[in-house]
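What follows is calculated from the coordinates using simple rules that are stated; it is not laboratory data. The shown structure was predicted, so the numbers you read here are calculated from the model rather than taken from an experiment. Cβ atoms are built from the backbone, for glycine too; each structure is taken alone.
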Structure 1
């Protein structure tokens, strides 16, 4: 997979998000999302999409760095702020995307962003 192909996958993914389309079509059938700090893992296109939507619903503002793309991977760093809480702390993150063919096969989230989501049961 070339860098251009990786860029196209990520462009399509974020484009679908921006247009409020079902971005789960950007995922492989066995896609995973892993919160590295807590070990919480979500599997499958619909479950990962729903988890991301829940996470985004808890974020009032977000400052993201530039998306960095390589062959088979993409990386995004940022800072997010919890919604609905006056003076809430900022949560940092680094997302690592694994790409396979024309889809995202895995996402790993490093950083304190895990604190916004429920602990694994």
Structure 2
């Protein structure tokens, strides 16, 4: 997966907002590794292997979709030059993303936008 990346590629730092880092750390080993690999791709300016845009959360917000061993999601925004911001991460237990997860991500994104204005 990473073989095509330039070894001299400058990575954007990843900044984890709210509880996103502790949520990823609580994922099972396989999902945690995959989440790290996919965030690394985003840091390198690449697209994750399985993702979708999440405009209902905010402009430029995307979701990494992990299927190991259950369903997990990592919501991030990479459109800012200074960093990739991981906004929210969670175990997806239903077909649709739960409103509480959408709302939590919206709040973290709004906080990020306010901090960037200052």
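Out of 1, 2, which one gives -11000 for helix-only ellipticity at 222 nm (-39500 (n - 2.57) for each DSSP H run of 4 or more, over all residues; to 500) as computed from the coordinates?
The structure behind it is 2.
Can you rank 1, 2 by FRET efficiency 1/(1 + (r/R0)^6) of positions 20 and 68 (r between Cβ atoms, R0 = 30 Å, to 0.05) and just name the one with the largest value?
Going through 1, 2 one by one, FRET efficiency 1/(1 + (r/R0)^6) of positions 20 and 68 (r between Cβ atoms, R0 = 30 Å, to 0.05) is largest in 2.
Given a value of 4, 17, 20, 23, 20, 11, 4, 1, 0 for P(r) over Cα pairs in 5 Å bins from 0, in percent, for residues 44-99 alone, calculated from one of 1, 2, which structure does it belong to?
1
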